[in-house]
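Any read-out appearing in this document is the output of simple, stated calculations on the displayed coordinates, not a laboratory observation. Model, not experiment: these values are computed from the prediction. Cβ atoms are built from the backbone, for glycine too; each structure is taken alone.
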Structure I
Amino acid sequence: MFTGLIEEIGEIVAVEPSGDGARVTVRAPNAVTDAEHGASIAVSGVCLTVVDHDDTGFTADIMRQTLDVTAMGRRGPGARVNIERAMPSNGRLGGHIVQGHVDGTGRVLDVRPGAKWRVIRFALTPDLAPLVAAKGSVTVDGVSLTVSDAGPDWFEVSLIPETLVATTLGDLVVGDVVNLETDLLARHIARLAEFGMGLPHSSKSNQPGDDARTTTEA
């Protein structure tokens, strides 16, 4: 699990075909200070498993589904990427719960610079649009953000100076494609709705003091 708080900006050093997937090497000296074989590191929002590492970076395998669903297949050597190690069990959840399981991609529609802030609008596919709400949480290229506005097929985020400097989001221009992970709770609610499920039926009759509205009669 991750929090969406980026620890460093890394760089893709190499991408090599591997079966129907790829093996990627990432320069990320801070992330490997305590890395072990099998450790999880998020690369621009994609949770990858360390298969090899040295003092400068690590190597991980990316399967075909990940290449198809995320923007990783578009990023070659020299690309800057956001890096976050998995959150320790005693760590602070400073952003929001991020799994590193990308739902899809979004394209930059507009970048509106201000004196210090920057507002960026992203396109949303029909399957992701219901899962993104104004004032809700969204992960863009691994960065935990609050949705400042949302429409039927787009959403916006407002980036503070620290985010612009400490992540790759400050590099974005119209047409760029980013990884999107929607809120975990929203995904589960959508799945329940898909099956027409509401609150579970109570196995007990209401007791005094119970709120009768929480029990559904067949």
Structure II
Amino acid sequence: MRLLLVEDDRMIGESLRSALRQAGYAVDWVRDGEAAVAALAAESFAAVVLDLGLPRRDGLSVLQWLRGRSDATPVLILTARDQASDKVRGLDLGADDYVIKPFDLDEIAARLRALIRRAHGRPQPLLRLGEVTLDPAARTVTRAGETVSLTGREFDLLHLLLENAGRVLTRQSLEEQLYTWGEAVESNALEVHVHHLRRKLGGELIRTVRGVGYMMSTD
């Protein structure tokens, strides 16, 4: 899952980016409000972690702009502003969660998992399809109760496909959610990951929709 981190403090930003990457997210980091608007206008993200006291454009203005274009991307505000009025305004403008600094990194990762889960209309924490079960928090996968060893990228791809089971995901949309800015992506990387998942989980689980992309079969 790809996140946009909007944080102007270098130390906090680096800590967050590192922790969220360890939690399995692909993280793009910008350090001012105008850069955040440009990123959100150009690309899609599973969620946004948004500071409020930003240079060039305030975080609440970014949030208002995002919701003004009917973009429902989950937004977690992460800020030092601890007044109840700030929290109320942020939530009323469309934030999905509001956390005051200082914060616990594991809690932020857990809150993001919950936001993304709700955005997909999924109340339960585990993803299940047939014999396959994926635990986003523990980053584990089992098939018929047996643990399946996956690389980080294989896990992330399977997570995306399971979150969207029954829907066709284009190659472009998958790559946009798996890779951050500046990452070199080999032309056949996605096909290789799909091949490995089929070998480990069964060839019938992931369908190729020729000329479009892939989908997790619910048949």
Looking at distance in nm of label points 7 Å out along Cα→Cβ at positions 36 and 180, point out which structure of I, II has the largest value. I
Please state which of the structures I, II yields 17 when relative contact order in percent (Cα under 8 Å, 6 or more apart) is computed from it. II
Can you rank I, II by Kirkwood radius over Cα pairs in Å and just name the one with the largest value? I
For structures I, II, which has the highest computed value of distance in nm of label points 7 Å out along Cα→Cβ at positions 68 and 196? II
helix-only ellipticity at 222 nm (-39500 (n - 2.57) for each DSSP H run of 4 or more, over all residues; to 500) was computed and gave -12500; which structure, I, II, did it come from? II
Work out the source of 0.60 here, i.e. which of I, II gives that when FRET efficiency 1/(1 + (r/R0)^6) of positions 84 and 124 (r between Cβ atoms, R0 = 35 Å, to 0.05) is computed. II
